[in-house]
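Q: So, here come the structures, one by one.
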Structure P
Amino acid sequence: MVSNKHLYVQFVDDDQGSTLCSVSTVKKNAGLSKSVEKAKELGLRAAEEARKKGISSIVFDRGGFRYHGRVKAIADAMRESGMQF
């Protein structure tokens, strides 16, 4: 998800109705993120956290946001890290 100030990525198990893990730019050291570069960093961090939880294959739900800019940068970085879409 993208907001005016922060970016969020969640891994949700729809069958169980639970969030498996999540990352965002809200944490103290992440800083405000409106740039594509920060989105790429978040995508890499999200893929790393997912691998720690044993997640290797996902369905990318962009939540109605257009697939360009920061949303695309997150997805591309996750693919480069080995996540299967």
Structure Q
Amino acid sequence: MAKVTVALAQLEHGNTSSLKPQGGREGVLECRIDFGPGYRVYLGRDGETLVILLTGGTKKRQQRDIDAAQAMWTEYRRRKPTKRGGE
């Protein structure tokens, strides 16, 4: 799991070169970690902020994990307060 920790630390420090859009919906990104079974971490981009969707897995479960990430992203967007009139 050290490889996952390193990948997340790199994202935290602004290195987003490993991210690519996933699932055909705007906002869901995949961070691929080329190690072992092919770990993946799914994120959302809210403006310039990356939001870890707390889902991930391996290449074997990739589509199921993408579907879960999309559902979480939809829920995040639904719950996020919207700014009104310059607030």
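Q: Hey, distance in nm of label points 7 Å out along Cα→Cβ at positions 8 and 40 derived from one of P, Q reads 2.6; which structure?
A: Label of the source structure: P.
Q: Going by relative contact order in percent (Cα under 8 Å, 6 or more apart), which of structures P, Q comes out largest?
A: The structure with the largest value is P.
All of the numbers you see were taken from the coordinates with simple rules; none came from a lab. These figures come from a predicted structure and were not determined experimentally. Cβ atoms are built from the backbone, for glycine too; each structure is taken alone.
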